[in-house]
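Each in structure tokens, the structures are laid out below.
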Structure I
Amino acid sequence: MAGALAGLRIVEFAGIGPGPFCAMMLGDHGAEVIRIERHGGGFGPRSLARSRRSAVIDLKTPEGVSVARDLCRSADGVIEGFRPGVMERLGLGPELLIGDNPKLVYGRMTGWGQEGPLADAPGHDINYIAIAGVLEGIGIPGQPPVPPFNYVADYGGGGMMLAFGMLAALLSVQRGGAGQVVDAAMTDGAAMIAAMSWGMRAAGLWRDGPGATMLSGAAPFYRTYACSDGKFISVGAIEPQFWAVLVEGLGLKDDPDFASQLDPSGWTRQIARLDALFATRPRDEWVDAFDSTGACVAPILTMAEAAAHPHNAARGTFIEVGGKTEPAPAPRLSGTPADPPTPPREVGEDTEALLAGLGYSPERIAELRAAGTFR
């Protein structure tokens, strides 16, 4: 494959969510990613398995562990997303694998991290952003916080942070450094994503509670509104020049309630007025009314609508992969653009070819297959 990461080999021990997302990002940009899967393929959407090869190896057998170690000896990096200690018990922990391959970057994806009081506890995105202080501010005042799907911890604070950590460590190796472990905890990553909020808190600009701050819905110029057709519009008119265009476009330029933008004492009245006003027309009429005005107004689209939006269509933000609509690789690199992603392989489709590439003889491959080490 072409791409900035062409020439790198990554072994992924298949899990769910953020680990596969990290591997997909690396594979999209040209890394050769070998996904070691369970018999049956395991749990999770197969779309996250694009842009890599697939092997099925029974890691509960000594022969399977030996094969996995051989693959890791040939790799630049490893990705695993099990609870702390699982890989060590399998005989595939970082001490052993980095001992086999001193330049290996060993990426570990967990919710709570490799140590700490919660390290061995189960959890999901909602729990990780809860203790990171992120979930508390999301939602509607007076109601419980609303989980933002599983984007923040699993994918932003998890998979993307692991991808960044892997590339940072791989760059260190290329500059002469030793292999090392990347401990990517979703709690750490979610907290990092909220760095600006911590800055607002230090500056006295933060209020605890769902929807209580300027960027979480308390301000009339940064929130969502319902339209007459049951669809929704987003308003992000933070800067005064954008707010002025918005107010003028709504016919409120001379309204005394809208004389001040940044006085919180008037926000409740302004929100009530805008709620009523936006509810008088369909969403797309509002979009047309503010088109090219610079008011920072955009429609809130469904996934199907997003794929068809003219801006996304012009940029190729969404593409067809194996006959299904998926997001295109991101970000975009001018000199080493990514190839179109390849569809997910059949589970275990590449096992024999990978073993042959490691120097296993046809006879040895047949023995391992007969023993149930792979299929």
Structure II
Amino acid sequence: MSSPERTELLVLPGVLTADQAAHTIRGLLAVQRSDGAIPWFRGHHLDPWDHTEAAMALDVAGEHEAAERAYDWLGRHQNDDGSWYAAYQDGDAGDVTDRGRESNFVAYVAVGVWHHYLSTGDEAFLDRMWPTVRSAVEWVLGLQQPGGQIGWKRETDGTPVDDALLTGSSSIHHALGCALAIADAVESPQPDWELALGALGHAIRRHPERFLDKNRYSMDWYYPVLGGALRGTEAKDRIEADWEKFVVPGLGVRCVVPNPWVTGGESAELALALWAMGESDRALTILQDIQHLRDSRTGLYWTGYVFEDRAVWPEELTTWTAGSVLLAVAALGGDDATCQVFGGELLPSGVEPDCCV
């Protein structure tokens, strides 16, 4: 169970008290199934990306056994080719409801595994999960395009979709850095991954034309920062350029413009990106602004809020929204594992190509 020390780490003025943090942790644990799976909410589906984000939140709360069960679930359900399906229905059977396979969903296991290792120091866990991470990364890199960007999925029949999404590729950039850190820790160098990471980072930084135009979505705005492809002045310039476009003062971050809809997950992830840029004050403000999404009954968070209608929508208390809030709070609170994973300074950066490809 989470210790008082871990709960105190999640105390943040205007965001969480110790009792509220403990309540949110209990809310996450109540949704996790006995087999380790963490669906969006009971009765809904699980996807590997959001499942992992919620598992990381369990680790920051000190619920390491519960987090490990979540990663073991991934290990048991990985396809022979290294991938996972896009969605699994909640329930004892865990039936697949979307047989597409999305590259950023598959890659994110590396972020979670590295975070769990840094949280626990469990070398046996890292050794056990290394084959899972390795095969997942190899599957993802099978979708990398000559320009460095990553095709976003394979269709249900296995047909690759070469079009790349900036959000997805930025998340994969983060995952590749974590995967290389794992490879170093288990003494299994992966020079091809270093080249792939360098080419991907170059594409994100220098070639926006290689990605589908989704600039209406806030994730495309902040994910190059959150995923570590942009740092320093480049990161600050990107965030400043569209701040007023996406941030609604006092309410949070729009999911997509011009819709009058703020969402908790995007807001908390932006707070993580701001923290990584060294702007903790603005990160704190964003987290304070979304506390209107907190549900006092469960300790979880509503997915979003339509502010023109003054209405919660959809009426879903999603584990990944609560997970992203806890991760952002943990970073601001100085949790070492979370800071290492999202700060990025200690992650491998890859080998950038000498010229454009």
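Derivation of every value follows stated rules applied to the coordinates shown; laboratory data play no part. Every value quoted in this text rests on a predicted model; they were computed, and no experiment measured them.
Which structure, out of I, II, was P(r) over Cα pairs in 10 Å bins from 0, in percent calculated from, if the result is 6, 27, 37, 25, 5, 0?
II
When helix-only ellipticity at 222 nm (-39500 (n - 2.57) for each DSSP H run of 4 or more, over all residues; to 500) is calculated, the result is -16000; to which of the structures I, II does this value belong? Write out the running numbers ahead of the final one.
Values: I: -9500; II: -16000.
It must be structure II, since only it matches.
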